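Before anything else, here is the set of structures, which you'll find just below.
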Structure P
Amino acid sequence: MEQYVRDARINMIYEGTNTIQSLDLLGRKVLGNQGATLKKFGKLVEQLVKAEMANEAMGEVIKPLADLGQKLTQLTGEVGMKAMSNADEVGAAAVDYLRVVGHLVLGYFWARSAQIALAKLAEAEEEAQRPDPFYQAKLQTARFYFTRLMPETSSLMRRIRAGSEVLMDTDAALA
């Protein structure tokens, strides 16, 4: 039994660490410097989107990536404006915001993987070679990510926009 208790305690540490990291990201690294840190990464995303937007084979990954980048920029501005009048907005949004940013980062790297995989598969086709299963798997995984995992950002953004009112309105005496 003691081992189960010790093993379960790690969950509290992970949760606390995740919250601390999310508060640091949104409060200090995004809002604290007017988004300068996030804008640097956004430029990488933008370059990839511009380079591959006309490539039909990349459309299924580039379009959702571009869409999320634009939505995150808008969302960041909204949270920043709310936080100017109510500091609780940062805490209420932080964990979900971290997850949305995480999806942007993962989406970028899966798009880069798809870009490389498509180039390698095209190269093999030109040389009349069998396609490398490694690159096929990378492409399949990227498709899975963009169709099954990235869409959760919509619900996360709705939760962020819901704000802090419901969280802060909880009466501890009723709990």
Structure Q
Amino acid sequence: MVRIFKKGFTLVEITVVAGIVTSIGFEIYTQAMQKGKASDCLNNLKQIYQAIVMFEQDNDRLPEARFFPSSVTDEKGIHNILKSYGIKGKILFCPSLPEQLNQYGTTYIWNDTVNNKRLENLHLTWLLTEMTAVSKKIPPPHTGKYSVIFSDGHASLESQINIPKME
């Protein structure tokens, strides 16, 4: 009995293997990019928190800021209140949100129930999170979660935020 072994691979075999390897590689790349953007977002919030702490040290209270600024020039926007503390530019924007949302000076919302209070009097209260947390119709930007900075300074990804009711 004579066996004949072929040398090499057919074009179909090579294409199938290349497709499998590429799809696995693309999925891993996409997950790595999402994790990187979530990490950048959390780091942005930590930097903003440091400015909030400095503001409180200078004023003996937290800022009196709007829930979300009405414009890029809104004096009550957290982005303008913290500008003198070095908070400007990309720090004010979640890298996972579309750039079209950057038109108000920040993509983070401020928990206005903490206005004029002291951090030491707040027990694990959220201070800032992504603006998309106000809508149940828009999916969270970080694989089902929102970046949040809390009154004790820790930042984490959370699946749900208790947004204050609007009057």
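Read the figures in this text as sums done on the coordinates, not as results from a lab. Everything quoted here is computed from the prediction, not taken from an experiment. Cβ atoms are built from the backbone, for glycine too; each structure is taken alone.
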With distance in nm of label points 7 Å out along Cα→Cβ at positions 72 and 88 computed for every candidate in P, Q, 1.3 is reproduced by structure Q
Taking FRET efficiency 1/(1 + (r/R0)^6) of positions 48 and 80 (r between Cβ atoms, R0 = 30 Å, to 0.05) as the criterion, which structure among P, Q has the greatest value? Q
Where does the value 0.60 come from, among P, Q, when FRET efficiency 1/(1 + (r/R0)^6) of positions 40 and 144 (r between Cβ atoms, R0 = 30 Å, to 0.05) is the thing being computed? P
Computing helix-only ellipticity at 222 nm (-39500 (n - 2.57) for each DSSP H run of 4 or more, over all residues; to 500) for each of P, Q, the value -25500 comes from structure P
Among the shown structures P, Q, from which was the value 21 of relative contact order in percent (Cα under 8 Å, 6 or more apart) calculated? Q
Who wins on distance in nm of label points 7 Å out along Cα→Cβ at positions 56 and 128 among P, Q, i.e. which is largest? P
